[in-house]
Structure I
Amino acid sequence: MEAQTSSPKKTARIAGLWYLLLVIVGIYGLKFVQSQIIVEGNSVATTNNIVAHEFIFRTGIFSNIIGNIIFIFLVLALHRLLKPVNEHWAKLMVVLVLVQIPVSFVIELFNYTSLMISKGEVLKSLSAIQKQDFAALFLTIHNYGLAFLEIFWGIWLIPLGLLVFWSGFIPRLIGVLLILGGAAYMADSFAFLLLPGADLFVSKFIIIASLGEIAIMLWLLIFGVKVKQAQ
């Protein structure tokens, strides 16, 4: 009986830990590394940074791959925790995460290709300027791929938010923030693809997604769940 009552809390804490790891890895790969490498509007400086800071660039690729693996473990832990609330929506949440993982891996190949071009390991017959242009092209493709993925970063938060809202063992406000945050992610992606320039305004609302994800991460880590209601 003791083992049964502790199971939901343990699952919640495990999910919270996976979420924490995902946030740390995501900030490193998508924020820190990008800030060290990418110079907006200057492909020459960017490709020079790739070569000059090759190890940091490689760790960025590696961290993004690890982040996707962590994402799988996270959504499986959340599925185990929230399946009793609504199994259909819990399964949908898992599917919406899993379908984006292969795309994420492919996108990282563009970053790696950009590194090889910048170092002169491929396309050796091209001039230095042509290599810089091709390296910048693959980086751009990578960034556009992230814009497509942002749709999935948002859409999986919808079933997660609904499950949290319905659960009764996690505050409903967190569920609302997750749903609004998911909508903000998708709106930013659609704006980027359909209305170039408008995404600079829409992206400001992604802070809602950050608040929701940080809130559920901290809640799961610190408070877990109310065991009786979770069962």
Structure II
Amino acid sequence: MPQLDDIKKHPELKDKDEYEKQLEKYQLRMLRLQQKMHQRGRRAIVAFEGWDAAGKGGAIRRLTESLDPRGFKVYPIAAPRPDEQARHYLWRFWQKIPVPGEIAVFDRTWYGRVLVERIEKFASKDEWRRAYDEINQFEKQLTDDGCPVIKFFLHITKKEQLRRFEEREKNPYKNWKIGPEDWRNRKKWKEYEKAIDDMFERTDTGTAPWILVAANRKWYARTEVLKKVVEHLESWW
């Protein structure tokens, strides 16, 4: 099973021309895959988890920016609304399952149940412990029905997160991305490490394995995500 300690080295694409070449290569393959999916009525889910400021949004933008916007949806997942809280926590995700010919991209996911809801005690111990099996069953139902679930965890070091937090506070174009909740979560780094490793151990399955991405270097992380999605979808069909 993967562990956070498995990602100690953060590769880097040092040359901007190399980065842009890799980006163009995999974006073109991704576009061709999207066209094939549309023609054949296929669908897929790409799910992102990771530390705050790990670069999920940037990776999603590079994944989707060359695609036909009619063939994908991006869902930024926040705290559930009152009507969603009144239902099983997976209910709101079932509402977002892609239709044939569509890719659904989740910026945060159903794994909030065993991460933030566990740490912040929004879910009882029985609830978040039960959730591992519920999530595995949820993902298996999707893949059995022909909808692959590609799961990424973007990992950055605590030092790199601090640098990005401080940059966001100083940059007027990024200031909206940082708030008291981010700093509060950072103080619980060790608790989150434990919850993340438990998540990997219990939900890294043959049906939907975790893909861990070293994300200290943004260029590398963005191209690695694109590459893995392309390779996964090409092998699926």
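FYI, it's all coordinate maths here, none of it is from the lab. None of the values given here were measured: they were computed from a predicted structure. Cβ atoms are built from the backbone, for glycine too; each structure is taken alone.
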* Asked: Given that mean count of other Cβ atoms within 10 Å over residues 43-50, derived from a single structure, equals 23.6, which label among I, II identifies that structure?
  -> II
* relative contact order in percent (Cα under 8 Å, 6 or more apart) - structure with the largest value, from I, II -> II
* Cα extents along the principal axes in Å, for residues 75-146 alone was computed and gave 38, 24, 20; which structure, I, II, did it come from? -> II
* Structure fact -> One of I, II was used to calculate Cα extents along the principal axes in Å, yielding 45, 42, 34; that structure is II
* 10.1 is what came out when mean count of other Cβ atoms within 10 Å over residues 123-130 was calculated for one structure; which of I, II is it? -> I
* Asked: Which structure, out of I, II, was distance in nm of label points 7 Å out along Cα→Cβ at positions 107 and 203 calculated from, if the result is 1.3?
  -> I
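Any idea which of I, II comes out highest on distance in nm of label points 7 Å out along Cα→Cβ at positions 139 and 163? Each step should come with its number before you reach the end.
Working: I: 3.8; II: 3.0.
Biggest value here belongs to I.
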* Structure fact -> Matching -26500 (helix-only ellipticity at 222 nm (-39500 (n - 2.57) for each DSSP H run of 4 or more, over all residues; to 500), computed) against labels I, II points to structure I
